[in-house]
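Down below are the structures I want you to see.
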Structure P
Amino acid sequence: MTDRLGKLYSQLASKGLDAILVSQGENRRYLSGFTGSAGFLLISKQRSILATDFRYVEQAQVQAPNFEIVRIEGELSKWFPRLAAELTTHKLGFEGRAISFSTYKELTDALSNTKKGISLVPTDGLVESLRAVKDKEERKLLEKAAALVDAALEEILPQVKPGISEKELAWEIEGFLRRNGSEPTPFELIVASGLNSALPHARPTDRAISRGEPVVIDIGAKVEGYSSDITRTICLGGGDSTFKQVYDIVLGAQLTAMATLQAGISGEQADRLGRTVIEQAGYKDNFGHGLGHGVGLATHEEPRLGTNSTSILTEGMVFTIEPGIYISGWGGVRIEDMVVLEDGKVRLLTKAKKIRSA
């Protein structure tokens, strides 16, 4: 945490800020270690404060030993002026995307009562940019989460039989994950069969899985707050020529991106590596999402691999590579793996077999 705070101080200085108020949950946890659902960090070079209510005071004292724990009660306007009055700061940053307009108004009203001339400055992605590069301990946790989803697929997929519903299969996978050490899954697991597989974010239904149709299975596990994310597409009993063709195109797009992606390129350039394969195969209009996204304390975080992405891929970043083709009235295929950038190239974190038939 000390190293993370040091990097934060550098970021604050580069933005001309004296302090920052952190309210976004994953950012709060990243900087302090505190996992409670409510609280604020008020961080300057002089003080590191974690303000939370009575429910979490003892927890905060254990999880955030490097922070001064302040118990707060009631609305922000009742307790923030006292803390602000103690600040030796003129420019206070806040997370522009993480607070509502009403909270912003409370902050401005509170600061106006301090008579210290503190100005509020919105920030965007300041802490998130730090989170994008994973340290050694974070990568260990991500590898554990990746190993869990690998194990789940290796155990469950060979047992899938026609007639099982999407919901039943999702529950079998989630049960395996929880029994083997996962915290609550980072997102609702996706099991989408037949026509449902054409929906990138389909939810499991009571629909029974049948032979000869695509089944998209997108799952994740969580270990000490860090998530994994993997997708496999299978077809019970093999598929028709369309399925085999689409599957091979998607797999080719993924393998091409993994083989050619290098540190230093932008998220948009990385996206083109996989997208070009799909476009040249004639499915330009059937790949509507980005090639990938960062994974960490949040399932979707920096960097972003997609059109117009300005993220620069650097050493230590962990992200997905997940091309897909979705055809309304037929179905879809997506293949997703987590990778880490090391020595300029990607290394696979998820390693479950890629089999197009089961």
Structure Q
Amino acid sequence: MRRGLIARSKIELPDAALDARLDRLRAAMHSAGFDAVMAYTDNTRPAAVSWLCGFVPYWSEALLVLPRERDPVLVVALTFRVKPWIERTSRVADVIHTPRIGVEAARFAAAAKADAVTGIVEFDRLPTGIAEDLREAAPRLVLSDASELFAALRAKSDPAEIALAMRAAWIAEEALAPIEPLTGIGDIIAIVESEARRRGAEEVYVAAAPDLARDRRLVRMEHGASNDYPALGRSFAIRASVAYKGSWVRRLRTIGRDEATKTRCEAARCEFAEAAAQLPNAAGLSRYASFLVEGCRLAQPLEALMGSRVVAPRPAVAGAVVSVQACIEIEGQPILIGAPVLIGAPGEAAALLR
């Protein structure tokens, strides 16, 4: 469940931006022969629906239904009392409230055409009960997977999306800025969370590697979850994953507690910026001990696209916003570093979002 304020700003995410996305999807639907497209959302997979209409759930689940010739509706498993809030945060023609969202979504899709060809984003991950309700309520609907069609449209970030990512990147940077003088992991987690939320983050997750000399793995931690936090080593890493109005980014810093380690961290930052500038070519990053490039293709806000442990890479495209992290070894010491990156047009260097 989300813990921060979820609100839509028509300045940051204008109606025109959402309308343009819907128009592009409708054109792709026409070419692919889809009469309607559905996208599922819950608090772990909100990105497809938020990209199309702005809606981000605190909890529960919903289906967005977009007929090719009509405006979209949002079918939600939430009570009617939250209807005004959903209408404020979403751009849809109507909000339908029901405990069985698959039934109402199917009826709406089949209203104009009983055998409508209906594409579903991430069809293979649609909850079984909802899929069964779709087939029961409208047995003549032709259900098909629309994931690749949607991913092709979603790959390149539009100006509104880039602006939201830049705001999220700034929030993450500001949240991590005060941690260097702190000496306890509990205090660090508390300050990162409070600073991110004070600047408008709707969610923030903090992960830490408290002693890089012992273990370079990042473990998610929450303030107050334990009174037995591990001690900080000579160098430690903190990662903030921040959501702002549906846009997620990660920023990762290593903090050195002696001058030699601080010098290595500065060298790693310069190296990382040069390697990330080569994206979507991952050659610069692949020389490091490990690396990971995450971005949004479908409903997951941060999906692994490329990396040293990614078996089936999906290279990011020019114009995409991604979050990149790497482990750089300098003089035998691991430095964990990461930042959101905007991949440039062909021939242009990618740029770190600051």
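Each value in this text was obtained by applying a stated rule to the coordinates, not by laboratory testing. Just so it is clear, the model here is predicted, and its values are computed rather than measured. Cβ atoms are built from the backbone, for glycine too; each structure is taken alone.
Which of P, Q yields 28, 49, 22, 1 for P(r) over Cα pairs in 20 Å bins from 0, in percent, as computed? It must be structure P, since only it matches.
Which one of P, Q has mean count of other Cβ atoms within 10 Å over residues 165-172, as calculated from the coordinates, equal to 24.0? Matching structure: Q.
From P, Q, which structure was distance in nm of label points 7 Å out along Cα→Cβ at positions 77 and 221 = 3.5 calculated on?
Answer by label: Q.
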